[in-house]
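Derivation of every value follows stated rules applied to the coordinates shown; laboratory data play no part. Because the structure is a prediction, the values reported are computed rather than measured. Cβ atoms are built from the backbone, for glycine too; each structure is taken alone.
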Structure P
Amino acid sequence: MPRLEASTVIADVMIVIPDVYGDSRGRFIETYRRNWFPLGREMVQGNRSDRQQGAVVGVHYHFHQSDYWYVTRGRARVVLHDLRVGSATDGATETLEIGEHDDRGLFIPPGVGHGFAAVTDLTLTYLVDSYYNPTDELGVAWDDPDLKADWGVTDPVVSARDRSNPRRGEIPDHLRPRYGLRT
């Protein structure tokens, strides 16, 4: 059974420290089980993101979708930011690195903004508990000083979409997720 750690910075974020089994043939790691996460629902879609060193993705958030991230190759600097009105940790930012160096997984609940920087070339796989819905894909400016995010890369490569996201203070109230509300 892996060790599960609740984030000490953002409510409901869970970090998985899996058991790793290996011998001369290689390694085996169980990376995900639905029953590890009290707030989790059935994951219905799996995705893969391959990024080159220096790429920055996000910060994105959803009203209805949880994500489970696992880096299979390389290293990611993950930035999480709680946008949930009514959350005890509303406004908190957490930064951590995950990747093949430690095999940790990351459960991100709805309303928590999430993004990552490719510290090295990387492959990130992620499971989501809702099918892709463009109306539930919102964003916050990756470089918003209110997030106090340390991306850990120089000369970041950021998409036009992510460069156009509003700052946290510019997000209208109706586009802020409410803690504990989810459909």
Structure Q
Amino acid sequence: MSLIPYLYTTFAKYHFAGTPPFRALVVDYPEDENVFKLDDQFIMGDDMMAAPFYENAKNRKVYFPEGVWYDFRTNQKYQGNQSYTIYYSPDKLPLFVKEHAIIPYACPVQYVNKETVFEIECRVYGDGKAKTSLFTDDGETYNFEKNAYSWMYLSWDGKKGKVTDNGLFKKKRYQIKSWKAIN
């Protein structure tokens, strides 16, 4: 539930720009020969990578493309262009976040309806600047096809966050409550 705003935005980007919401690593890292045959890891949205466990495995090897990556649950850092053995339980999907990403982490809600307003903690990964966007519409109709939607832009200057909205959709679906730097 906490990643609904991130995933909703990911699907909006798919609709508007054609970027697949879930894709093989080779799509984002075509120069990295190490990802050519990886078929058990995938990119989610712009800034996350998933590496599922199978059956009753307690560990697995995960390859990290270039850059610095953070474990979404523990914030442990991993240097890119190498593999690590990761230990997890099979009931938790190992997720990793790219450096210089902002992940809009929502307070969990029981259900989502047209009145839901997500309270967001912006988690900023790594040092330096970062930016992302959140898509907003009514969540029920196809009125986004008639330009009834907005983009909320989140940016981090290395010390504090800033929010701007293009204001096309008047109802607010997101309330930015806090910013958290994860280094």
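Could you tell me which structure in P, Q was used to calculate semi-axes √(5λ) of the Cα gyration tensor in Å as 26, 20, 14? Only structure P yields this read-out. Among the shown structures P, Q, from which was the value 18.9 of mean count of other Cβ atoms within 10 Å over residues 65-72 calculated? Label of the originating structure: Q. Computing FRET efficiency 1/(1 + (r/R0)^6) of positions 89 and 153 (r between Cβ atoms, R0 = 41 Å, to 0.05) gives 0.65 for which of P, Q? Going through each structure in turn, the value belongs to Q.
Among the shown structures P, Q, from which was the value -3000 of helix-only ellipticity at 222 nm (-39500 (n - 2.57) for each DSSP H run of 4 or more, over all residues; to 500) calculated? Among P, Q, the structure yielding -3000 for helix-only ellipticity at 222 nm (-39500 (n - 2.57) for each DSSP H run of 4 or more, over all residues; to 500) is Q. Could you tell me which structure in P, Q was used to calculate distance in nm of label points 7 Å out along Cα→Cβ at positions 113 and 161 as 2.7? Going label by label, the one that fits is Q.
Each of the structures P, Q was assessed by distance in nm of label points 7 Å out along Cα→Cβ at positions 25 and 81; the largest value belongs to P.
When relative contact order in percent (Cα under 8 Å, 6 or more apart) is calculated for each of structures P, Q, structure P gives the greatest result. Consider the structures P, Q: one of them gives 36, 28, 22 for Cα extents along the principal axes in Å, for residues 41-136 alone as calculated from the coordinates. Say which. Of the structures listed, the value fits P.
If you line up P, Q by FRET efficiency 1/(1 + (r/R0)^6) of positions 121 and 169 (r between Cβ atoms, R0 = 41 Å, to 0.05), the top spot, with the largest value, goes to Q.
If you line up P, Q by distance in nm of label points 7 Å out along Cα→Cβ at positions 9 and 129, the top spot, with the largest value, goes to P. Identify the structure, out of P, Q, from whose coordinates distance in nm of label points 7 Å out along Cα→Cβ at positions 1 and 17 was calculated to give 3.0. Structure Q accounts for this read-out.
Taking Kirkwood radius over Cα pairs in Å, for residues 33-96 alone as the criterion, the top structure among P, Q is P, with the largest value.
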